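Given below, in the form of structure tokens, are the structures.
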Structure I
Amino acid sequence: MKKAAQALELILRSIPGDCYFNVVSFGSHHDSLFPKSQLYSETSLSKAIELAQSMTSNYGGTEIFDVLKWVFENSREDMPSSVFLITDGEVYNVEQVVELIREKEENKKDDLRVFSLGIGDSVSHNLVESVARAGRGYSQFVTNNERMDKKVIGMLKNALKPPIKDYKITWTDVDFSESTEKKEIPKEEDKPVISLYRDKTEPLSPPNNIFTDIKIRQAPYLIPPIYPGVRFIVYCILENNIKPRQVITLNATSQDGPMKLDISLDPVTLQGLKIHRLAARKLIQDLDDGNSFLHKHPKNSGKLIPASLVKEHIVDLGKTFNLISKHTRYK
């Protein structure tokens, strides 16, 4: 708890003077320093520093869903918000927390980002990384004996900058986005919905229009903001007989206008299976998160992707690249 309080104080002392801020303490319950975010001033800073310096582990267990829900519901609507989650614990409902963040982020688009800082040796890496990934921020970890100034200040600086966005990577010389093959979902998936209160049933619309002829599988499919000083990797698995470009092109949009970066392809990366396994693992993570090439492809916009189809893709990747997932295992 001492390390988390130090991180909070470091952030508080580094906030620019034209920002609004609030501090919410949480455990099995939560309390906010202010009812609403306050303009940074000597008075508001003094109250926040006093809170940080008096913090103790007296809030019980770690309950993050309710506190994040409160933060989102009470954030200012007239300006972008950056949320910093500082935790040294773990929770049982990571998926529920992630879904909450993803829903709020999609509603607010570029006006909300969530950053997470994991403290100590017992913190849940899955929680910290999943929260930041869903919130389009990034995560950092600090051990009990590690100086954290550089990581914390760097995270704050990146949170205050307008993100570079609208990334697009050109992997091949040919545009394969116009393929038209569709995946026929087995009829047994089209089961009626049975009401708990009525005997009538309503048939589901057959989900037989899911576009699956995706020859370029990128992960993450939706590239989050890329921040200075933070390593970020994008993987891609191409269908057999499709050759990548000799120079991969990254296009993006910044506050100063369009950006372009050409990256020469190193043929060595195409050899062996190590990179391929890393790519497949990231594809599986995207599929689990509901942000994959399957879920977010423009031709599947607004369509409900059946869980059976997601499982089919995960199993195929697991078998092909000998990976353990929630649907595959090896003895």
Structure II
Amino acid sequence: MVMPSSAEQAKQLTGNNVLILFKQNDSLSRKIADYYAQKRDVPKSQLVGIKLSKLNNSTISPSQFADIQQQIKPYLTDNIKVLLLTWHAPYRVGCMSITSAFSLGYDEKYCSHNKKNLSGCHVTANSPFFNAKPQQLWQSDSIRLSMMLSGRRFEDAKELIDRGIKADNSQPNGEAYLVRTQDAQRSTRWRMFKKFADIWPEQKGINIHYIDDHLRINGTSIKDKNNILFYLTGYTQVPDIKTNHYLPGAIADHLTSTGGAGISSQGQMKAFRWLEAGVTGSYGTVIEPCNYPQKFPNAQILIPSYVDGDTLIEAYWKSVQQPGEGLFVGEPLACPWCH
């Protein structure tokens, strides 16, 4: 029997593979970084304070981002596969999300609106990690996945980290809700949802519920549900999310224009509301992406990748074809189905 080489084998991410970036002169950012490092056994040498001239700006320029890249360059050793940002602002670099800028490099080909396309709706370049094989992360020195982990209070971030750790190897049984709402503009993923629900047999105790409420006048509410592991929908404001019980490691997101644009309660519902409701990972765009489904997580890739043993960050990144404008938030190493 011929065994695969180490380069061919998929490995499991650990704290040794994480570089934590915190904001200097920001006590909350540093406190979250320290707690994560302690709980996930991240070496102290892999905590890096970032100098930012204006700590709380939502957007930084490409030149400011280039300066940050130079600051962290000495720490990007071969073992580093995950960049974890312990802040919630800045969340955007020029026309890209900051997590995608760290992972893909700042490049306007990942933006709808750039020098070639100043207005209108446009697709962007694809991610090299889209639907990637498990070993690809380890075979490429250029791929590092990025995620933001923060909260309005330290307690919010602490509970999120604890949920991620509790998820590890829990082998949960639970529910997945894939919801088509009456908001047609934000339900463009519904065909993917329906197809996946039709072809997915019950595996590892995951029950898929495709909810089609596009003709419902009074709106859609997934309320008072238990043991949720996945909840994907499309709305500007998703109602009743705090009435549900989410299992550790749960993933949820909603297709809308600016779900990744910060942590405030103003405007469209932010991805951070999912985390506050008890979810472990979420996603939202930081700038108008238009409603291309390929700019948002694809359940047909996300769910199988996660239940096959990927960490949360791997499964989430794999599932988005064009993530240039999208922000990934949550606890990256959560791994409910680790082998």
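From which structure (I, II) was helix-only ellipticity at 222 nm (-39500 (n - 2.57) for each DSSP H run of 4 or more, over all residues; to 500) calculated, if the value obtained is -7000? Show your work: numbers first, answer last.
Details: I: -9500; II: -7000.
The structure behind it is II.
Compare Kirkwood radius over Cα pairs in Å across structures I, II and report the one with the greatest value. Walk me through the numbers on the way to the answer.
Working: I: 22.5; II: 19.9.
Result for Kirkwood radius over Cα pairs in Å over I, II: largest is I.
Please state which of the structures I, II yields 18.2 when mean count of other Cβ atoms within 10 Å over residues 61-68 is computed from it. Before the final figure, lay out each step's value.
On the way: I: 18.2; II: 15.0.
That value comes from structure I.
A value of 21.5, 63 was computed for Rg and Dmax of the Cα atoms in Å, for residues 101-276 alone; which of I, II is the source structure? Please report the intermediate quantities before stating the final value.
On the way: I: 21.5, 63; II: 17.9, 51.
It traces back to I.
Of structures I, II, which gives 19 when relative contact order in percent (Cα under 8 Å, 6 or more apart) is computed from the coordinates?
Details: I: 12; II: 19.
Computed on structure II.
Taking distance in nm of label points 7 Å out along Cα→Cβ at positions 53 and 293 as the criterion, which structure among I, II has the greatest value?
Working: I: 5.5; II: 4.4.
Comparing I, II, the top value of distance in nm of label points 7 Å out along Cα→Cβ at positions 53 and 293 belongs to I.
Read the figures in this text as sums done on the coordinates, not as results from a lab. Predicted model, so just to flag it, every value in this text is computed and none were measured. Cβ atoms are built from the backbone, for glycine too; each structure is taken alone.
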